[in-house]
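Scrolling down, you'll hit the structures one after another.
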Structure P
């Protein structure tokens, strides 16, 4: 049984989700406001937060950023906002999954189970740093360095680089990266991967024309490998 915190200001939706998720074996606490949610996360950390973006006291995006500053608790965003730019921005801010209203209870419960499984797997993330050439990535500290120089990476940039580094030498498709790094279970957002790879290349001191670590395999995906 998981302890869930539901942050939803619509009383009807909140009540329906509490009943449905409780029927499926979860313990559910709830609040209609962002600030109370942040306090509850500090006082009684849940296993997972279901977060609406349209909250009365604070925009859910800002609430997510504040939440990420104090906790690593998994977050599933459930909102009516369906613009791809909003989805990417929220996922980059640290959400683990994104669900667009209206949705069935079965769907959100399945997303909750999937995110909790991934969170459990992340707990087992290797404790030894990952080394590829001059790259050193510490999964526990969420820190990366190149040739002894610390890299200033966003959370998503680190997750992308770490995912590729753990699979050094293997070709990883963009669909897999979207699913596993961005938690986006659909296609059509390849530019999201391309943009973040471009940012990473600049920080690694390379380019698409002269790659050192990040190699594009045309029509397939990406591969990270040590320089020859």
Structure Q
């Protein structure tokens, strides 16, 4: 963990779910330092998905600021948020969201089509993708394989490589180990941490599994991050 300026900083954020008259989430302050690995714990219905959507800019707050890498994404237009997210945030989805009929290589390179700064950091995107596969323990022949033919564990590593390529400053992982047994979870997290450090990326992972806590620099409970979750009146 480093002492640099926060890579993520949320202040006085309020989010209102569409069609409701009261605020859904209230987040006074939430920060993540550059280089941290943070586990965000919360049960289903605690607002984890909404919080991630606010951080990634897929939804915007009714008030407050959401700063990622020094930019308040709440002030950006929808198109600007899409471009910013592609450049600054690597996403690992719970269901991986790979293109099953595309090759592993094409899946990993996909974010670079929308993120020229990430692409320009790489002397050879194809070689960078191959190197990530190797570092994450994927056999060399899988690079040309269709993503849908891989095992769940292999698909998970492809999803991690896709998030890491081009070294975005923030990696956001949504329950990426939920389908894995304990031993495979540990192996995957060790690989993910090592690659995040190698690429100078910060990691925020969301889970309901408190058993993972000891592997992270810090644990944040949704009940501490969110001060109110009021339903519609």
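Nothing in this text is a laboratory measurement; each read-out follows from the coordinates by a stated rule. Since this is a predicted model, take the numbers as computed values, not measurements. Cβ atoms are built from the backbone, for glycine too; each structure is taken alone.
For this structure, a couple of remarks:
- For 1.00 (FRET efficiency 1/(1 + (r/R0)^6) of positions 13 and 101 (r between Cβ atoms, R0 = 41 Å, to 0.05), calculated) the corresponding structure among P, Q: P
- Structure responsible for 18.6, with mean count of other Cβ atoms within 10 Å over residues 45-52 calculated and labels P, Q on offer: Q
- With mean count of other Cβ atoms within 10 Å over residues 53-60 computed over the structures P, Q, the top value is the one for Q, the highest of the group.
- Parent structure of the calculated result -9500, given that helix-only ellipticity at 222 nm (-39500 (n - 2.57) for each DSSP H run of 4 or more, over all residues; to 500) is the read-out and P, Q the choices: Q
- Structure from which 0.45 was derived, FRET efficiency 1/(1 + (r/R0)^6) of positions 37 and 181 (r between Cβ atoms, R0 = 25 Å, to 0.05), options P, Q: P
- Largest in relative contact order in percent (Cα under 8 Å, 6 or more apart) among the labelled structures P, Q is structure Q.
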